Structures are given as structure tokens and as C-alpha cells.
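K.L.:
Next up, some structures in C-alpha cells.
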Structure I
Amino acid sequence: MRTRKIAAGIVAAALTMAATVLVGALPSSAEASPGPSDASGCPSPRWVAAWAASPTDGKVPFDASLGLLPNQLNNQTIRMVITPHLGGSSIRVHLSNRFGSAPVTFTHVTIAPQGEGAAIGSPVTATFGGARSVIAPKGQDVVSDPVALTFQAFTPLSVSIYLAGSTTSVTKHWNANATSYYAGAGSGDLTAQTSGSGFSHTTLSWLYVDGVDVIAGARSVVAFGDSITDGFVGGSIGSIPADKSVADKNGRYPDELQRRVTAAGLPISVVNAGIGSNQLLGSLGLMDGPSGVSRFQSDALSIPAVAGILVLEGINDLGLGNKVTPQQLESGYTQLVEKSHAAGLKVWLGTITPASNALVDGTATAPNSEKYRQEVNTWIRGQRLADGVVDFDAALRDPAQPSRLLAAYASPDKLHPSLAGYQKMAQTVPLDLLAATDCTPAAATQ
């Protein structure tokens, strides 16, 4: 009975949640010894998040392209391709077993620049407490020792992970919007192999890897939200499968914002903490991850060197039929603001983007969603709790029909922005908000 219910839930999610704004453990390892202050006013060197992907689940058996995912891994290697927003010469990697049903052993882990497809450059072995192998307890993350690897910002890196034993409940980030690879069961340790031979399977999910830090004189800003932050681009009116043509282009709004930040000379890394179908207050218990309120500590406040958080969330609360009221959402935002300020961090709120004519989250399936969205946005614009507001709604809406996305900025599902829409979102963020962030309290740089 339990199995049938889970299967039914997954199917229902694929139909009802497909077009949705598809939106733990603390990092370990000691803070790097502070040196003299740099131009950012922050001590240098120290660990700064260069890339992150919030874990979503360990149960959904398909990725955003509807490609099948392995329900277990056994004596095989996965090769996850990620693109850090900061370069450096000393790196560490975070691996997550947050949704595992048992401890998992990462037998051998290497990091290398990506070559063509699954091929890589010269790999460097990551150690954990001096050992090549590490056990991640159920529900927890592990962080590697420093690894000597020199690379530039936006250089794709391949994190190869060999799992000698048999695993279940593989923790993942469901919508990577990037192509990664894995070898077949029983194929052994391929982490040191530079060719792509043997990596016969591809996936648009990230398995196990959930963060990369570098030693840098900088600070991080977390973009926190749902699939609009995650960078999902719907491939049809029903959203999934995702539009494969935009995979590997790093066109999410946090990516585009990083390019602006870098061009402006700001020592800031923009880290993506978006989860597809995520809600601020609730959860479907599938690939939408825990609620925004419940994951805020692990996915935002605990990001290394975090100095500010930009929150864009709530459209799924209003559109998934959960009878969430504007007042409840406002209370949720207030909690995030208070938690951020208690940690000594800046926090900004983004207005919810329009989607009245979308199949999911639109007024056809959620009659009150547009009315409530307007009420919430009015509150966001008028409140003085947060340190600023980013008006994504005003940037993306159609002036002739303000309840809808402008066609030039919309995906076919009329809910998620297109790549042009994500670029417009990045251009909408006032850089002076990010520039006003102070150096992080020491606890956040752990």
C-alpha cells in the first residue's frame, strides 16, 4: 500500500507539479586562518562558497528531462559536472547524504576540469580527514580537505565519485539544468580515468555533490527560492520535460547576476539555493525538497562566507491548492528576515512573478493565486523589515496584461522565464544592495 501511494504521488507530481515554479547539515572543516583584510573588508584567505545545489530528495526516479535515474548505485562511478562562480587554487567539495536511508561510503573522489562530455583533464584526489574514503551518515553531509586545483570562474569541473558498495535513496538535486554522467553498475572505480569511456549514462540531476568552496578574499550572496531561481525552463505548456536546449548554458538568473557582479568588480560569489517546486511554507515530499522555512538554515544561513540572502519564493504556495493565505506567506517571509538578521546578515525580498495564464499556478487551477499574489507583492513592496526589495514582477510582467509574463521573457509554459527572462531578472537586481553587504560573522565562514 505504501509503495502504491508513493508511486501515485510521483505520477501526480509529474502532472500537477510539472509546470510549477519548481523550487541538513552544517558544513564541517575549520575556518581558514584569517589574513589581512582585502578590498572587500573581509579577512583573506577564507573559505567562500563558489557553487551550491540544494539537495531535493532521494526518491523520484526521473530527472527534469524525464530521463530515468538509478534507484541504487553499486560498484560504479558518477561524474557530476558543476560550474563554480569563483575561481581559485584551493578547493573543497561538499557531498550530501541528506536524503539517504542509510550511511553511504564515498570510496574515491576526484576533481578535474571537464573536457569534452564525460572526458576530464588531470584529476586530483580529494581526501576527507586525510583518508581517501569517507562515510556520510544518514541525513548528513561531508566536506573534503583542501584540494590543490587551479581554475578560473565559470570553468566546468567534473566531480567523480566512486561508490564501491551498494547504495539506495541517492540524494540529488533534481533539476541541474546541466549534463552529468554515470557509469554502469559493476564497472568499478573510474574516477582517475580521463576519457569518457564507460560513462554510458547521462542525467540532468546532480547526484550527491551539493557544494564547492574556494579560498578567496570575497563573500557569498545566496539566491534562495524555487525553480525560477533554480533556472528551470519549461519545454512545453506542461513544463516538463525541461527544455534540453538550455542545459549547460549557465543562463539561470544567479549565473547572469554573477556576470554582472564580476564585471562591476565586486568580490562576491552568487550562490544558487533554488529548488524546483519548492514552497515557502509546505512540501509535497517529492523533488520539491523541504519547505523554504525549514531548509533556510542549511541552504542559506550555513553557506560558507554568506553575507546576504535574496529570497524569491511563494508562487507555489499560492498555486498548488494548499489554501495558503497572504498573511501566512508574510509571516513566513518575516521568519526568514528575522533569522537572517539574527545571524548578522542582509536579506532582500523579491516580488512574485506573474503566471495567471499558466497551466499550473495559474488562475485556471488556483483561482485565488493572482489576487493573493498582488496582495503579497503589495506587502513586500511596503514592508520595512528586510534590507531591500527586488521587483522581479515589475521587470517581467506584460504592461498590457500585468498578470502575465511578457511573451519575450516567458517559457512555453507561461510560468517560468526564458533565458532572456532570466537575464532581465539579473539586470533588475540593484548591485548597490549586494555591495552594501558586510564581511560575514566568523561562524558563517566555517
Structure II
Amino acid sequence: MPLPTAGSSGRDGRTGAARIGHQLTEPLLDPGFYAGDPAPHYARLRSEAPVAWHHDPGFWVVSRHADVAAVSRDTDTYCSRRGIMVFEIGTEYESPPTMMHTDPPEHTRYRALAQSGFRPTFVRSLADGVRRRTKELVDRIEPGVAVDVVSELAVPLPLQVISDLLGVPEDEWPRFFRWSEAVIPGATDWPEEERALLGSEMVAYLLAAAADRRRSPTDDIISELAAARLPVSASGTEDGGPSGEPGDGLSDAELAMFLVQLLVAGNETTRNMMSGGLVGFARHPGSWESLRARAATTAPRVTATAVEEMLRWTTPVVSFLRTATRNTELAGHAIAADDPVLMLYASANRDEAVFGDTADRFDPARDPNPHLAFGFGAHFCIGAVLARLEGQVLLEELLRRFGTVDQAGPVVRTGSPVIAGVRSAPLVFGAA
């Protein structure tokens, strides 16, 4: 029996299980769903409809770890160039808005151009600066006094570090914050016109900085990208790869693609891992004290393990979309060519089949921890080393000063279906 094609009666002839799947996927388009606690609903999806079809606008939802990993690794069958978010379904881009919207081999070429700025040796060389900035922020916190860790720690630290990487003035970080928030769907309730204006300001600023670096290069990522030259294999592509002839520099559209992604992804995900992870400690009595006791003897290993659990627990990127390039099958379900497939990383990272009966528990000692918070396969997050460094240094500096952490008020989350954002998280740190 042939696989059904998009829109065929084979897929739309709904069984009872398929109808249940649609009912379970409906909340995924409701901003209020993400502002609450979606974890129990993800558990139902994994149990009752792990591969479910949502009728309007029409996409599959994949919620189990194994299936999300399978889609992620198979870039030939599931492509990114036709959109990575639900609202992009049916969109055609003249040029890719981010590197995440490309596929190998084009993605491989683009990634090679940006990789040098995130090579492990270079990122580790930033450790002293990251620690200095972290210490300055942590030392402002008073024991026993409630502090919003979002505004006081999680927002400024990644933005200051990204400012260093980009080679732009550190004191501009409040502007970068507004720009970054403006381009994340659901992160704010700002009018669309304001968000578009802020996005345009960001692109203009970054392109002006790139033009300046071409004239006067310095030791930063903008200078590297402004001076980058296309490899021979990048010329003449017709499907979204690097434009121009071998030896040419990146176009303005390509430079903007790189720099916007570095600025936005480089702080949004790390910020929400930090704030959401600290809330995890506050909500699980004894977890901070246990980590502190273990860190007294083996700090780097213990805190690195805890950061992995912060990443799993928060899963800053909730989901991304792929589009099937051909008829295929996933976990026994026929996926038709042109079908969009939404990978729910936030659900995959709570999958009992991988993380056992403690999957829904915050455990800073969890090891191994094969989470998918950085994605999987070709699109594995290019900034993973930097995010881990920032998270580990933050934990070490907080553990140095404080013996306890408790919640001091309600945690307010964003309604974004893309980034698991935390708007405010009042916590109280107790003296060591």
C-alpha cells in the first residue's frame, strides 16, 4: 500500500487515536500553555500520541526522545530550509534568515565560516573574563534579600559576554536585550510594528559594525565574518547556500543572518537556562545544599554535571520544525512529502524511556544525561561550549557565596512557543 501524499484521504481519514492526537496538540498553539507548566501535557503526548497530526495549519508533532533525534539526524529526509517554526509553514525565503534555515551541504559551509569564533580553545580563553563579569554580578546580591535572578543575573551576563565576542561596547547590552526580545515570537506583547522597527535597528547596527571592521579589523567575531571568504565549493549554489564567487566576501544578507543569530541565540537560550535552572534548585529542597557539598571536593566535574541538568530541565529551545522532503515513515506513522514535522525538544528531554522514572525530577547529579537541549546532528548548537562555560561559572560563583536558595515569589514565564522564557524569578539566597 503506497504512503499517502499531503492532503490525501489516507492521512485525513481519522481514527479515534488520530482525533485524540489532534486534541492533544491543540494547546501547542496557545501562548497561555507555555506560560504555565506544559510538562504534564507533554507526558500525555508521549504516552497517548507520540506522533500526532495537528489539522490547522497542518503539521506533525513528535514528542519522544528517539523520534526527535531521528528527525534531527536525517537532514536528507527532513529539511530546515522551508521554515523552523510553525508560523513559517508555507513561507518561501529569498535568502535564509538564519543559518538554522539551511541544510547540508550549504549549512556545513556556513557553519565552517562561523565555527572559528566558537572553537573550544577560543571559548575557554574567555573564561577569566566570564568569571570576572559573573563575580561582579553575584557580589551585588545580598544574602536573605529577594532578588530577581532574571534581571540581575541571567539577562546581563550572557549579553555582556556576547558583546565581548562581537567586539561591541558592553554598555550597549540593554539595547541588545530589546532587539533580541523583539525577534523571539511570543517573548513580549509589544506591537508588531515596534518589533519590526527594533529588528531593523539591530540589523542596521550590526551591518554598520561589520563595515567598520572591514576598514579596521580587531580580534572579534564580527571582524572574522567581515573578512571571511567563500570556499570554492560554495560558489554557484542555487538552493540557499553562500552566494557569490570563490574568494568573495559574505553578502550583507548573509552577514546579517550570521550576526543576528549570534546576538539573539547567544543570549536568549543561555539566559533562560540560567534563570530556569536556578528556579529548579529553589523548587527542589536540598538540591542546592547537596551540590554545594559535592562541589567542595570535585567542583568542575560536579558543576558541569549540574549545568547539563539545568539544560535538560529548562530546555530553552522548546521546539523547531522540519519539513519532509519525501514520503517516509516515523514510528509507524506515514509521513508524506511536504509534511511539516515539529520536534518537541521540551518533551523529549522528559522522556521516561531515556531518563527513567526520575525524568520529571530536577536532579543536578544526573549522569549520564543525553538531553537534546542543544539540538542533535548537523544543527547541534554552535554556541554550546560557551553556554556551558557561562552556566558553570555562574554556579561556581553562587556556590562560593551562598549556602541555600529558595523561591521568594511567583515565577513569571513568557508565552513563547519557541523559547522557554522566564520573565521574572524572585529568589532568596542564604549566606554560606
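Read-outs throughout are calculated quantities, based only on the coordinates presented, and are distinct from any laboratory measurement. All values derive from a computational prediction rather than experimental measurement. Cβ atoms are built from the backbone, for glycine too; each structure is taken alone.
K.L.:
Match the computed value 4, 21, 31, 26, 14, 4, 0 of P(r) over Cα pairs in 10 Å bins from 0, in percent to one of the structures I, II, and report its label.
P.N.:
The correct label is II.
K.L.:
One of I, II was used to calculate helix-only ellipticity at 222 nm (-39500 (n - 2.57) for each DSSP H run of 4 or more, over all residues; to 500), giving -14500; which? Can you show the working numbers first?
P.N.:
Values: I: -6000; II: -14500.
So the calculation was done on II.
K.L.:
Here's something else I'd like to know. Given a value of 4.9 for distance in nm of label points 7 Å out along Cα→Cβ at positions 112 and 424, point me to the structure among I, II it was derived from.
P.N.:
It must be structure II, since only it matches.
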